[in-house]
Structure P
Amino acid sequence: MHSALKTLGDLISLASVNPMGQAIDSGIHLEHRVTDYLEDRLRKLGVKYQRMEVSPGRDNLLAWYEAPSSGTRILLDAHQDTVPVETMNIPPFEPRIDGGRMYGRGSCDVKSGVAAMLTAFEKLVQERPAHSCNVLMAFTVDEEYTHTGSSALSVMDHQCDLGIVAEPTQMQLVVSHKGAVRWKIMASGRACHSSTPHLGDNAIYRMGRVLSLLGEHACHLAGSTPDELLGPPSLSVGRITGGQSVNIVPDSCSIEIDRRLIPGESVEAAMDAVREYLKEKLSPNDFEKIEFGEPWVRMPALGSGSATAFLEKLQNGLIAPNGQKPPIGGVPYGTDAGPLAQRGLPCVVFGPGNIAQAHTEDEWIEMSEVVDASERFFHLLAHWEGA
């Protein structure tokens, strides 16, 4: 079995579930089990590495390869965490092989990318090709929720010239992706007995009026000027909570909003547009009784011009075994490339798998893609200075 596949199986068996803001279960949550495993691999490899705490139980892990001759330094970034597992219909932490696929949580997003990058990095260290570039290998935390790992990495003096972020892109060279802002809107009311609802003020009814208007605003966004690669921005309400009991008129209700940004949009402008739309359409009484929470996700979009100067070398270095260069495109989801590029590092996204397989109840990856990605990463890094 190829070393990248053995590594992927090891990683799947180590739970690193992102709690996504919920109560922490010490048995499956946070990334420390994966970090320990990766640190042991780096220690045995004999490279310079550093484990950096981002928050309790959550450490970025960095490792350096210095090429035989000085030159470009490339950042390889892959995140350690996965999404939750409650909806899965297969054992999430028991890697299973069937029909050329490996199943398990994180198999696609993005432990396959971790495995492909790590095995390429190990081979680079062991062989030290004459025309290789310098590499900073980064395994980051908390990509799936608030991107604290990549944000911490972005403010370091990493001295990198280009970043390559591992995500399931179907071996497409992604040069642009959407950003995101997520926040709560809270509606207040007045509680009373449900047999006399006229004596209260139903916060859920008020939020219903807000939701109707947000649906209108989402339609306006869908019809707005699109980005050439990414299409228009979008808005979705993904969660609603409210009330205490069915026999009590609710005095509170809250929703959680996911607003996807295209390059050129800011978090503040997107939130202000929602606020102004609600202010214009709601009654003064309703508007006075809603409140915007502080966003917990501020993910910048990745603009298509970030890494233009490197695209030819990237396409030549990441060429497929059949000689086909990876196509260039954009994706609607966010990645660690957002915070890194916002701080001035040219970035692209590349890796095995299809985003349609990520986060699913039976998550899987084609094993041949993992091997292919590992070999492409090595080829790129080993021949960079001579490409």
Structure Q
Amino acid sequence: MNNKIARYDSIDQLRGIVIVLMALDHVRNFFSPFPFMPEDVSQTSPELFFTRWVTHFCAPVFVFLAGVGAYLFQQKQQSKKELRYFLLTRGLWLVFIELIIIAPSWTFNIAPFFILQVIWVLGISMICLALLTYCPRIIIWCVAGFFILGHNLLDSISAASFGDIGWLWNILHEPTFLNVSQPGFSVFVAYPLIPWIGVMALGYVATAWLIESEATFSQRCVIAGSFAITLFIGLRLLNIYGDPVPWQMQSRGEVFSLISFLNTQKYPPSLLYLCMTLGPALVFLGALEKYKWRWSSLFQVFGRVPFFFYVLHVPVIHLLAVFWFWSLTTSTGWQLAGPSAFPAGYQPNLWLTYGVWLVVTLGFYFLCRWYAGIKRRHDSWILRYL
């Protein structure tokens, strides 16, 4: 039992670190939007690109650790039936929350506009994992392997080739706005399902090997992570497979050539994107388990209540941005609308982004610590879903 508790600590610490990084990207979206994408190598700056790039670790790690958590839940309950019920009900709950609470938090608009993002993909992946648990372990390995290693073979397939059911391919692999016949109703699929289902399945099926013994857990995390990093570097250098956009040497200098090398596709996540993020994350998880850094326990507070943090942080950041820009320009609601809506004289400011991010993180630290205490004192089934 003590070994499992220690392992949960390192997992919670990693989850807490990535969720705090995720908040950085969301603060940037609201407080310092740029008239171009941070990944645009022709226009970005190193500080802007890497502010965005460090947040790339969030979704892959979050989804992978959800699979890890599913396996640990199964070990604790000693029942696949209970695991399936939990995955199914929690998955449906997450999809509901994405559509009803999180999507409106981005726009503060009651119009039926839905963005299918990471909470949606977590929910659907949990439902799919519940079904996969009926299969032998080797089948789950094969599904995870193909969905991660092989899904870039599907890049040439367009939703248009499926005619009236092309929307299904958009949900599975090709992000876009879905054409909905009802006026005023729109859906943007930001996170297609196929790669993410593979990531959660990998987290679930690989955990038995990772935690086989306390003595080898850290070492095996480092081995698996190093393999992913090596695969990323090798395939990226060769430019032969794993990402739809090859990297190129840049006339702007070596730093921008490095940016081009690291600039892999997130929507949907390419094989190289997943290797680039999950590889270092696994190595870091091994280090967290082995060395027990004092500062990492601070992030554990966030990692114990990640859903609570996620649901609240978007509306809080959005509301703060509304008050901030209203006090400066009496103009609000333009942050996500694009360059044509930027107020006259507006200039993006990354210092503002980092300052607000630190304030928000500090505030949520105390809020999350309070809520984690409630969960610790009350073993209620309802709290498992919050």
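Taken together, the values in this text are just the output of simple stated rules run on the coordinates, not laboratory data. Note that this is a predicted model, so its numbers are computed, not measured. Cβ atoms are built from the backbone, for glycine too; each structure is taken alone.
Looking across P, Q, the calculation of helix-only ellipticity at 222 nm (-39500 (n - 2.57) for each DSSP H run of 4 or more, over all residues; to 500) that yields -21000 traces back to Q. Taking distance in nm of label points 7 Å out along Cα→Cβ at positions 135 and 287 as the criterion, the top-ranked structure out of P, Q is P, with the highest value.
Tell me which of P, Q gives 2.5 when you compute distance in nm of label points 7 Å out along Cα→Cβ at positions 143 and 167. Only one of P, Q returns 2.5 for distance in nm of label points 7 Å out along Cα→Cβ at positions 143 and 167, namely Q.
Out of P, Q, which structure matches 12, 29, 28, 21, 8, 1 when P(r) over Cα pairs in 10 Å bins from 0, in percent, for residues 159-278 alone is calculated? For P(r) over Cα pairs in 10 Å bins from 0, in percent, for residues 159-278 alone, the value 12, 29, 28, 21, 8, 1 is produced by structure Q.
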